[in-house]
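Next come the structures, one after another.
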Structure P
Amino acid sequence: MTDWLDGDRKSKMKLNEVYFWTDTIKDWSHLLADDAYKLLIINQLKSQVEKGQIKVFGYVIMPNHIHLLWQMIKLNGKEMPHASFNKATAHEIINDLKSGYPDKLSGFRVDEKERKFRVWLRDPLAVLMDSKEKFVQKLDYIHDNPLVEKWSFVKYPEDYKWSSSRFYLTGEDEFGFLTHYSEYFE
């Protein structure tokens, strides 16, 4: 398994635990401002849910990062689902940049042994959700992200399309991959 940063100590994401996960685009680029890339992320999450690899309890997709409350259910072969998520989304984004936006591609070039391009920063933040209170606090944080002064995308969290906020307010799951957090705490 891959080590993930959790505060000042390294921890390993484990199957059947829920984590607050933050993943950021390389150099904090606003690559995800493009709705096509947001939809790519949604489709990858939905695919992994349908394969029984993950459960997603909450999310927000911002221009340069994502936050998820999710649970790793089963490996994708020998790989943890979060690694599969990063690999699949990066691959699709790089291919799209190569074919449609080659001028943007150079910003993701890296000199690394295992790859020529990097979309996601190394070491996403993974914080274990070991209490319902912590879980709800992080869910509120996720849903409020589009409202913070830096972004100010919407007036109300449920008006931001690329978030689970509307699901928790109305029960509407536009993309069809969410699980209500109450199911985890039953």
Structure Q
Amino acid sequence: MIRIFITETGNGYKEQHEAAYKLLFDGIKQLWGISVSEEDILKGGRGKPYFREGIPVSFGISHCKGYAACAVCAAGYGDIGFDMECIREYRERTAEKVFSPEEHEHILESDNTDLSYTVMWTLKESYVKYTGTGLSGHFSDVHFRLSENGICSDSDLHFFSLYKDMPIITLCSEKPLGYENVEILFV
């Protein structure tokens, strides 16, 4: 089970960042009774955060205008990639750089260009957070298409997005993802 803790914050980067980590530390304490702090977090070669040995938790944090969030699961569940974004205005130059021609066309053909653009962005970002390559990573390594049946990708990974009445939330995992194994908790 992956649990996502979300809270409203101010719009400042520092405030959102601190709120996301507070959610992470409080959530782990609540779920597993483990006290953790920033000293327990290490960073991979490209900056992907993870807990030191002995803390059996995988996590991801994200924040966007007015919100902070973290996703947590027992380490046995595997690594996760997590992103959250408020709907952004479609930007053609960014779309041309980040998305494949097919993804870009899909965005332009959608009923809501801004929504499709942002959902696609969160899919890409959750993927690079999962792989640990970060925003300088390989957005072109995976391709997406949104359909009535969900998210289609050319990856062996699983993706899950929610985007009704809240910021868009997207997860990436080795394990199947869906409503039955993702819980969202508003704090």
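Readers should treat all values here as calculations from the given coordinates under stated rules, not as data from a laboratory. This structure is a prediction, so every number in the text was calculated from the model and none was measured. Cβ atoms are built from the backbone, for glycine too; each structure is taken alone.
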One of P, Q was used to calculate distance in nm of label points 7 Å out along Cα→Cβ at positions 27 and 155, yielding 3.8; that structure is P
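Comparing P, Q, where is mean count of other Cβ atoms within 10 Å over residues 43-50 highest?
Top value of mean count of other Cβ atoms within 10 Å over residues 43-50, among P, Q, belongs to structure P.
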Relative contact order in percent (Cα under 8 Å, 6 or more apart) gets 25 when computed on, of labels P, Q, structure Q
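Work out which structure the value 12.1 belongs to, where mean count of other Cβ atoms within 10 Å over residues 35-42 was derived from one of P, Q.
Details: P: 16.5; Q: 12.1.
The structure behind it is Q.
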